[in-house]
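Trainee: Listed after this line are the structures, all set down as structure tokens.
Derivation of every value follows stated rules applied to the coordinates shown; laboratory data play no part. None of the values given here were measured: they were computed from a predicted structure. Cβ atoms are built from the backbone, for glycine too; each structure is taken alone.
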Structure P
Amino acid sequence: MGLLKVKADETEIFVIARNIQEFPALVEDLDRELSGRWAPMALKGGEAALKAGAGADLEIAIVAVSSDEEPELDAAVRVVQTARDHGLKVLLIVKDVSPQSLHRLLKVGADDFAPYPMAEGALADSITQMRSIVKENIAQPQKGKQRKRHGLVIPIYGISGGVGASTFAVNMAWELALLTKKTDKRVCILDFNFQYGSVSTYLDLPRREAIYELISDPDSIDHNALASALTSYKTRLAVLTAPMDTLPLDIIAPEDIARLIEIAQASYDFVIIDMPQALVHWFDQVLRMSETFFAVMEVDMRSAQNCLRFLRALKAEDLPYEKVQFALNRAPGFADMSGKARAKRLAESLGVEINIMLPEGGKQVASACDEGAPLGESAPKNALRREIKNIAQTIFDAVIAEKAAVAQ
């Protein structure tokens with residue numbers, strides 16, 4: 001097995017072991033959760049590597065110890081102490097280690113431990129927990145100062161089926177999650193298409209039984225219920241997938257949807273919501289709570305007619321339609337003059353402004369969705385990915401600027 005080649009400034013986790021090949025399941029879990037943003041280190045050189053550092057992204061040190069290291073445990077002890085001295089969180093992975101050796105390593109500063117082989121999802125849970133502690137420390141530089149969140153609610157709605165709203169939502173959430181990794185900000189995505197939501201498919205995540213319990217029992221909606229229903233994508237993005245079974249969209253009342261969003265807002269700075277195409281009875285509640293409401297469409301008659309109905313419905317119910325920002329997916333390219341003319345006529349006929357032009361991403365977009373990975377992971381140079389990244393950066397910068405203005 002070849003060692004992973006990682007740029008120093010992109011390394012987020014050091015994995016230190018005498019022989020990393022003794023922990024093949026750990027390597028597989030790290031590749032799946034971190035996509036190469038980790039670096040293996042030999043136990044003998046681990047202390048020096050930690051002192052040298054590996055860029056601003058370094059957060060966690062994983063020290064893997066087997067029974068072979070017990071006769072000379074001092075090297076592992078020094079590595080744990082050095083990691084703690086440099087402000088890193090330390091996770092121990094122990095393989096057939098005696099309780100006395102484990103106690104010694106924990107005593108010198110390890111934050112957590114897990115037996116090898118690890119249970120499914122245990123590594124992701126441990127990394128997520130440690131990162132949340134790191135972010136809380138960033139958010140609380142002064143003793144006793146509590147970080148209060150009031151997340152930005154950003155629903156994304158498809159004017160017609162197949163226009164790419166879920167793809168836009170998933171990639172927007174992931175790009176925001178990447179932007180928050182050096183801050184105390186947190187991102188979640190909620191799939192409110194309780195019948196055929198595809199967020200779990202696009203991120204290759206399981207659908208949990210707890211999701212049905214969350215939305216079917218209004219009295220149970222609280223922070224703990226939401227936390228048990230959420231799953232994590234690569235330890236950075238919290239995800240509420242659609243339920244395992246197809247459920248009626250009116251299974252949850254507007255006031256319960258509002259409470260669910262409020263709980264998410266209290267825990268996350270960015271709350272992305274993938275909306276169903278149907279205008280259900282809690283739709284207006286989501287629109288009213290949103291900061292910006294993205295409506296995704298295409299340049300075709302189907303989108304034009306549906307958009308006209310959509311606008312009529314909003315105005316008839318006296319809803320804040322000024323919050324809606326229209327995004328044109330598969331927009332005409334720079335040299336496509338006839339396509340640009342069609343897009344202009346579409347906007348004029350509907351009486352709206354189309355400020356967001358999402359370029360055609362080609363086959364890479366479909367491949368990424370089928371593989372269960374965001375474009376930022378599978379096709380980082382894709383034109384659609386670059387545009388979504390720019391939109392996410394604009395939203396993120398606006399939030400940071402607003403927070404700074406409030407602080408002054």
Structure Q
Amino acid sequence: MFVGIDVAKDSLVACAMDDQGEDVFPSYSVENNRPGCLKLINLIADNANLLKPDIIKVGMEATNVFWEHCYRLIKNHEKLNSNFKLQLYTVNPKVVSNFKKAYTDLPKNDNVDAWVIADRIRFGRVENSSSPEALYRALRQITRHKFKLAQHIKAEKARALNLVFLKFSDFTQKSPFGTFTKASMALLENYTLREIVNTDIHELAEFLHQNSNNRLGGSTPIEKITTALKKAARNSYRLKPEIDQAITQTLSMTFDNIRFYQSQNKRLKKVLKRQLKAIPQTLITVDGIGPVLTAGIISEIGDINRFDKETNLASYAGLTWSQYQSGSFTAEETHLTKKGNKYLRYYLVEAANSLRVHNDRYKSYYYKKYNEVPKHKHKRALVLTARKFVRLVFALLSKGEIYQPRR
């Protein structure tokens with residue numbers, strides 16, 4: 001018996017068929033909440049009692065997060081699990097869409113989509129999926145939110161750099177300190193170019209010191225810093241006062257966003273470290289892999305026993321390459337497929353970027369790959385290093401061993 005469930009935020013639409021493709025029950029719609037899902041479970045169980053199938057295969061479209069509650073309730077419900085052999089599948093919406101193209105005259109609606117999902121499960125070659133255990137699911141919630149925060153910070157900084165150029169065009173290139181330091185942001189929020197040029201050096205130095213916790217410049221004399229700053233201000237483009245004021249206000253609000261996201265990021269990092277301690281793992285023993293990267297990788301992989309070998313894990317992360325072959329010709333340059341879990345791929349590539357700096361073994365491998373080609377050197381070497389790291393991740397998590405660098 002094959003059951004397809006089309007999932008939306010407010011509704012679940014189900015359809016079931018037997019192994020010959022004949023309808024067991026027609027399209028049935030319920031609300032996407034606990035009572036609605038229980039109705040659906042009862043309908044499946046009642047029809048299964050009549051049909052007496054060897055196995056019930058239930059597939060649902062993995063639409064956003066709307067499928068998760070339904071999936072867990074069906075998976076753990078005694079009425080289905082105690083009386084029948086139950087297999088659950090989550091199907092990528094793209095897979096459903098592409099499979100549907102084989103039927104040239106089907107309309108697009110939820111009833112048809114549920115039938116198509118059931119038929120796709122009936123055809124086979126769909127991997128039996130699993131929802132992450134509560135421990136991994138909790139960690140994943142945190143790491144994915146942290147990923148989103150990092151994207152927000154990146155976007156706000158890009159926006160801020162454009163505004164800084166408009167306000168103080170020479171600042172990012174000629175300023176003796178970084179754009180997003182506490183002193184820089186305070187200066188750009190409180191001073192116009194004319195004020196920077198005309199303010200006494202000692203007064204400007206005092207302002208910068210107060211807004212940098214007296215850590216500005218390191219060994220560089222403060223007079224040299226303020227002189228460079230004044231020169232950059234003199235060489236920058238001038239704006240009309242009303243435009244400068246509008247840009248300054250917008251820039252100040254953008255800086256506020258950055259400060260907020262950074263504070264959230266620090267807060268989340270503490271929660272992440274605490275959550276990671278609850279999961280037994282040895283990945284963090286690798287030189288160059290800290291708690292953030294470890295948590296990101298662990299949360300996306302979940303139970304390592306889901307993967308029979310490291311190539312399956314690499315495929316899940318999308319760290320595989322397309323093939324192009326025709327006759328005796330085989331293309332040498334092929335693209336990364338980028339299919340699979342984008343979050344896991346992101347954390348693996350970030351880990352490779354850290355390993356090339358902090359781990360001698362991976363640093364050597366990175367530069368070996370870097371020097372093999374004349375173009376796309378860094379990106380290619382980084383992705384290949386990430387692919388190599390997958391083998392280590394699989395070995396450490398499968399065997400529970402502590403990382404021992406080769407001598």
Structure R
Amino acid sequence: MPLTTELDTRTMPRERAAWPAVYSLALGAFVLVTAELLPIGLLTPMANDLEVSNGAIGQTITAVGIAAALAGPLLILAAGRVNRRLILWTLMGALVVSSILTGLSTDMVILLSARALLGFAIGGFWAMLTMLAIRLVPSQLVPRAMAIILMGISAGITVAPSIGAFLGSLLGWRETFFLSAALGLVTLVIQFFTLPSLPATSTSAIEKFAKVIARPSVLLGIATVLIGMSGHIAAFTFIRPFLEISPVLQVSTISLALLVFGIGGLIGNMVSSKIAEHSPAIAIASSSALVALSILVLAIAGTHPTLALIATAIWGCAYGGFPVATTIWNARAAAEADLAEPAGALHSTAFQVAIACGGILGGLLIDGVGLTGLFIYSSITMAIGAVIMFSLGRSFERREVAASE
């Protein structure tokens with residue numbers, strides 16, 4: 001089936017929107033992303049405390065990505081007739097346990113195990129995201145529900161690195177993860193009272209995954225995510241060491257820079273979602289191109305503090321549109337209701353594999369060619385993603401428009 005322009009929302013349509021549940025899912029997305037990205041703002045103190053390199057701590061992002069990549073498809077295949085509400089409660093409980101174990105870690109084995117548990121929670125949540133939006137609101141409100149949930153992701157991207165750096169300097173990195181656990185527990189309680197029962201409508205089958213994978217538009221979206229996201233993560237994982245070494249910023253200024261990055265991400269999310277309503281391909285390509293340009297500026301002229309701050313802000317604004325645009329592309333590429341879960345699982349896996357690869361490559365490159373070489377590599381990968389969507393992505397969309405006329 002070609003790329004469609006509307007979402008099929010036939011699965012258990014609701015006469016009234018369950019907005020409290022939608023907002024609780026947005027809060028859950030925020031908490032999950034915050035927990036995932038906290039090490040970016042805490043990288044240096046974590047490395048010093050555990051007596052390992054920055055590259056080793058960067059692998060805590062990799063551990064999350066690997067676990068999430070496996071968890072998404074496996075959870076959907078194994079869920080069967082289990083009520084989706086129970087699954088969501090379990091995933092939020094896993095987040096709480098993971099954050100506590102991270103705060104108690106005394107070596108890399110415990111730390112990476114705790115982070116892998118978080119990856120399980122994230123992978124399962126992302127895999128069900130589109131399906132949840134379809135199940136919780138009437139068909140005409142599904143795009144709005146998805147935008148609200150995705151805003152939680154953007155908010156997490158906004159605050160995680162900056163709040164991690166700030167709280168780490170104020171309280172310590174372990175206490176910061178304990179606060180993450182507390183926030184996860186509050187979210188679990190809220191979801192306990194707001195989420196309606198979400199019984200399974202059908203047993204997920206391998207054939208549905210095969211049907212989704214067979215679609216060229218789905219594969220194009222996955223390829224773009226793998227290329228672009230891995231490049232972004234490779235550089236962003238080490239943004240704190242870069243800002244400490246290249247423009248020689250103090251911790252307070254780095255926290256401000258990361259906050260500006262995040263605020264820019266919120267703006268980028270809103271702008272990109274509007275563009276994606278017309279053309280997800282243009283939204284993805286524009287976001288990728290601006291990320292590539294901003295990272296390249298940092299690599300070439302990042303020693304100038306003012307220019308580094310401006311480039312970081314543009315990077316945040318541009319990247320903020322990437323997750324929402326790729327999610328909308330994926331939802332339209334496999335819009336039938338019975339394909340929402342497998343399509344969401346594959347999209348989640350692509351994101352998490354890209355995060356894992358980005359963390360691994362970033363750690364290798366920073367030790368091999370240094371920060372400048374790492375940032376140049378990241379700029380190139382994002383530029384490739386932009387070219388793919390400007391060319392092949394737009395071609396898919398033009399054919400779809402022609403077919404509908």
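Trainee: Taking 20.8 as the value of Kirkwood radius over Cα pairs in Å derived from one of the structures shown (P, Q, R), identify that structure. Walk me through the numbers on the way to the answer.
Mentor: Working: P: 23.1; Q: 25.9; R: 20.8.
Answer for the origin of the read-out: R.
Trainee: To which of P, Q, R does the computed value 21.4 (Kirkwood radius over Cα pairs in Å, for residues 82-225 alone) belong?
Mentor: Numbers: P: 18.9; Q: 21.4; R: 17.4.
Structure of origin is Q.
Trainee: Could you figure out which one of P, Q, R the value -14000 for helix-only ellipticity at 222 nm (-39500 (n - 2.57) for each DSSP H run of 4 or more, over all residues; to 500) was computed from?
Mentor: Checking each candidate, the match is P.
Trainee: For distance in nm of label points 7 Å out along Cα→Cβ at positions 106 and 210, which of P, Q, R scores largest?
Mentor: Q
Trainee: Taking Cα extents along the principal axes in Å, for residues 98-313 alone from the coordinates of each of P, Q, R, which one would give 55, 42, 31?
Mentor: So the calculation was done on R.
Trainee: OK, next. Identify which of structures P, Q, R gives the largest calculated value of mean count of other Cβ atoms within 10 Å over residues 234-241. Don't jump to the answer; show the numbers that get you there.
Mentor: Numbers: P: 22.9; Q: 12.4; R: 26.1.
Largest one: structure R.
Trainee: Here's another thing I want to ask about it. For which of the structures P, Q, R does the calculation of FRET efficiency 1/(1 + (r/R0)^6) of positions 34 and 298 (r between Cβ atoms, R0 = 30 Å, to 0.05) return 0.80?
Mentor: Of the options listed, only R reproduces it.
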